[in-house]
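Several structures are given next for inspection.
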Structure P
């Protein structure tokens, strides 16, 4: 029997799905949902706990979690699923401020993969600034949170 858990109606729940939403295969839905929601601050838009599936939002960022051994699997015979998952990719997530997330990570004892830094990226004739850090989730996916520092002329 399929159980769909709908959470209370809010502005995040009524937002349409983005045209690109990553679905991360996780080893433990319970551990991942705790990390993403309790530590990082994501909200559950909807979930199917019996399938180990959840759709999460943080501001305008959206992602899905799907436990590997429940529900549908995208396993490939010649590519075993081994940690760290998501090798070679990091997800950039814009937030208003990185400090509240950093504080929750410190409180939870979660080490950072990349410490906070201010980084400027050239885009045409200007540079766009990010105050950013990166952290690995329980399965090794890299999450790079940033707050916008604005623009300046390219050096």
Structure Q
């Protein structure tokens, strides 16, 4: 009796191996791409937090309680790159000049001076929020307070 010579793989086995390898490589490539995107977003977030902190420090140095009290007397005041020229106190446009890694964040920053609550008035403070869009649509918000 003769035995058939089965050397190598059949066509079906080869195609099945190719399909399995393709799925494995596709999964690995997806993980690598998502990890790279997350790394870029995390680095952008770090830069946005640094910029928001600098803006908060600048507000605390450049503005005092009395000058901002008139601004928030009528309610929340939203300050951005488009309306900074009409801000009634100081040079607000200088708050929108920060950049990191050759990216200027002027259009990505919004500052909201919040209307005073009774508690704010008691402690003579003005609260504000700085929002920075760092990796669309992701944003961070840093809060600050100006005391008398």
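Can you spot which of P, Q the value 2.6 was calculated from, given it is distance in nm of label points 7 Å out along Cα→Cβ at positions 19 and 139? Structure P accounts for this read-out. Among candidates P, Q, the computation of mean count of other Cβ atoms within 10 Å over residues 107-114 that gave 11.9 used structure P. Among candidates P, Q, the computation of percent of Cα pairs over 25 Å apart that gave 36 used structure P. When relative contact order in percent (Cα under 8 Å, 6 or more apart) is calculated for each of P, Q, the greatest value falls to Q.
Computed over structures P, Q, distance in nm of label points 7 Å out along Cα→Cβ at positions 67 and 99 reaches its largest value in P.
One of P, Q was used to compute helix-only ellipticity at 222 nm (-39500 (n - 2.57) for each DSSP H run of 4 or more, over all residues; to 500), and the answer was -15500. Which one was it? This figure was derived from Q. Computed over structures P, Q, distance in nm of label points 7 Å out along Cα→Cβ at positions 35 and 83 reaches its largest value in Q.
To which of P, Q does the computed value 3.0 (distance in nm of label points 7 Å out along Cα→Cβ at positions 27 and 59) belong? This value belongs to structure P.
None of the figures in this text is laboratory data; all of them are computed from the coordinates on show. Quick caveat: nothing in here was measured; it's all calculated off a predicted structure. Cβ atoms are built from the backbone, for glycine too; each structure is taken alone.
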